[in-house]
Structure 1
């Protein structure tokens, strides 16, 4: 199986600093849309069966319905791709969120704060989503990988090895604990810098923000493409 993994798109981010400089904030928001469309086009052209979005797809406080419609219309262009979204601290699955109120396309699965396992013939996909702007206990320690003959993937938002008080407010998870679970791939979101290295055998991956969200976000941005 093959998949694309992204996170931290932050649609409709206010880009406060850029917005103070002419029209640069609006330009950056259009660049977000363009980057996302390129990802969808890649999935379409390469017949990718799975798309994992590990949180902070949009900014709950600022996102417009027209932006949600734009996202969903692109999802509609890849009907044979199963899309799994794990809400994060900027786009939690709360009562009035678009995750909860919008009529998403049928190929979209949005996880909530109850861990779920979605089963296919050769793959099991586990997921969890924030139900608030903070998460101090997701219950990840209780999850067990039950069928190790299949490919097992976890889609989740949070902090890896968080030690500070602030880190622990955003679903801090021990890397050692995650490895002991036996997942084949853990699709993380939250940290805007990727930890992916093509030369390393690492399966606990932050793709980083899809495009840079600030002057402090240097380095590579984009998506992860993996095959199992």
Structure 2
């Protein structure tokens, strides 16, 4: 007996659906075994759907759940029906995409006290934009040490939806500055507190007050703010 069923995010049976925002996000429950991803992606290829994000969201002894975000899905109902037809698929659940739920991500890295103050400004400013329909989220990790800070900086370029990094500390330089140049080349906006070390020289923008730095980080990535980071690069406030 087939166990697969397709549900939408509210637990109702799915029929034909329109993909809002051009992205179809799916949670697919399968056995945890070799060949599963190959079988799933073959269906996507047949429907010429482009995978924009994939993650193993859950892994247990009785199976795993793989999360996909797909674009260019012209026949969502047909794609879901073909997934349901696979013997290895136990269930498919449609979910809102991470972009829809969390939107753009700003990452704040550095000393705990400085990180906390940057977040105060960033969250307050993000709230102002989000209540008007934008989605901007703020993530943090307090860290010390050049090696850990450099690794965290480089990792921002690999984080889904990350668009900006704030380096909030008392002293940063060396390999951290090299990492800043690397992620800027990949399109990540970098703001820095005014501090000793070479990181401020490597950043797009330097702001002395941590609360204001958080505010300006959100303004730099917002679609509605009248703030052009290209006109601010190299400045210190």
If P(r) over Cα pairs in 5 Å bins from 0, in percent is calculated for 1, 2, the one returning 1, 6, 13, 15, 14, 11, 10, 10, 9, 7, 3, 1, 0, 0 is structure 2
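Which one of 1, 2 has distance in nm of label points 7 Å out along Cα→Cβ at positions 36 and 204, as calculated from the coordinates, equal to 3.0?
That value comes from structure 1.
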Calculated from one of 1, 2, helix-only ellipticity at 222 nm (-39500 (n - 2.57) for each DSSP H run of 4 or more, over all residues; to 500) reads -10500, and the structure in question is 2
Matching 22 (relative contact order in percent (Cα under 8 Å, 6 or more apart), computed) against labels 1, 2 points to structure 1
With FRET efficiency 1/(1 + (r/R0)^6) of positions 100 and 164 (r between Cβ atoms, R0 = 30 Å, to 0.05) computed for every candidate in 1, 2, 0.45 is reproduced by structure 1
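Read the figures in this text as sums done on the coordinates, not as results from a lab. For clarity, every value in this text was computed on a predicted model and none was experimentally measured. Cβ atoms are built from the backbone, for glycine too; each structure is taken alone.
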